[in-house]
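Dropping the structures in below, format is structure tokens.
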Structure 1
């Protein structure tokens, strides 16, 4: 008989009340992200991005949040990747941030839009040169016969941009901004009776409504 996986952990008695949260859920998210960073968690900006495929099925992968600006969650990727194509077909996405050593999770649901070329250029310029070359060389999500083929592509791109002080951003690579319409804060509690507080609004710039959900 197959054993059940994992020990039964106690998530603690610390409660999460509505009064504990800032009235602006984006400011509250930034506070929790800062606390996760200060706690030394590995890649605290990592999140699971959920999209809808062209066949209507779910897709998920881990991405890094790069900035929250004017209430918009920003990340960068290849526009021709699996997630890029999914967003083009259906811009509705979800983002799950799991800071489990702190017994915390945040679920963001909203609409993804491409950032401006200027914003994507500005971020690309901050990337290490090796990452810039990798962005040119990788046709993200495309089939790859062997790792050696990718290594060869990186070498070819390196020769192409040899002597360039600055490497330009590939036209197929850039940023997305997720405009949140729903943000749920989860706090683990004993006996799996977790606290879940959700902020929702009908449209960008609308007033947030706050409520509590069953665990």
Structure 2
């Protein structure tokens, strides 16, 4: 756990780096992720690395530890924040603030430019354009109960519940979330991914349509 500076006039921001499974594998990656948050031009007020039995449990524990934080950023341990990330997020609008992403590949090369993922033409219940690194109001994250323990797509499930709670989504295109591409990612299991995708759609589709959301 790392406490950052107290700044008058600024909303407070906390960063949660959550890991599970092989702690020896994840610890050095989490260290890099934490350092990327701490190296921001506006340093987070609180940063924590949490290791638990499952990813949802680690994120939720970190969320509960974000006392007195206005905002929370969930940073995957194998990813990084650009040095101006928090600065640009605080300047944006919305209860959920979407960054641009920049791919970093195993051989070290990066994508040519960052991309702000556009909404799916069929609507949000068809495709998710919000990555885990979006900045979200802490009280909103608590109100929806944090993350559910799912085999995959738990971020999509979380953002759906936030929007059903009335959250507004805003873009922060200058905030760059650096995604380290990992071929062994659990999201590569297409059969599991498809089953979880269908379960999430079935769970929320009616309420989503009832509220007239896109």
> Which structure, out of 1, 2, was helix-only ellipticity at 222 nm (-39500 (n - 2.57) for each DSSP H run of 4 or more, over all residues; to 500) derived from, given a value of -10500?
Replying inline: 2
> Here distance in nm of label points 7 Å out along Cα→Cβ at positions 15 and 39 has been calculated and equals 2.0, so which of 1, 2 was it run on?
Replying inline: 1
> Out of 1, 2, which structure matches 2.9 when distance in nm of label points 7 Å out along Cα→Cβ at positions 31 and 103 is calculated?
Replying inline: 2
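Between 1, 2, which one scores greatest on Rg/Rh (Cα atoms, Kirkwood Rh)?
1
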>> Starting from the value 1.36: which structure in 1, 2 was Cα Rg over 2.2 N^0.38 Å, for residues 143-198 alone calculated from?
In response: 2
> Hey, distance in nm of label points 7 Å out along Cα→Cβ at positions 71 and 159 derived from one of 1, 2 reads 5.1; which structure?
Replying inline: 1
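All of the numbers you see were taken from the coordinates with simple rules; none came from a lab. All figures in this text were calculated on a predicted structure; none of them were measured in a lab. Cβ atoms are built from the backbone, for glycine too; each structure is taken alone.
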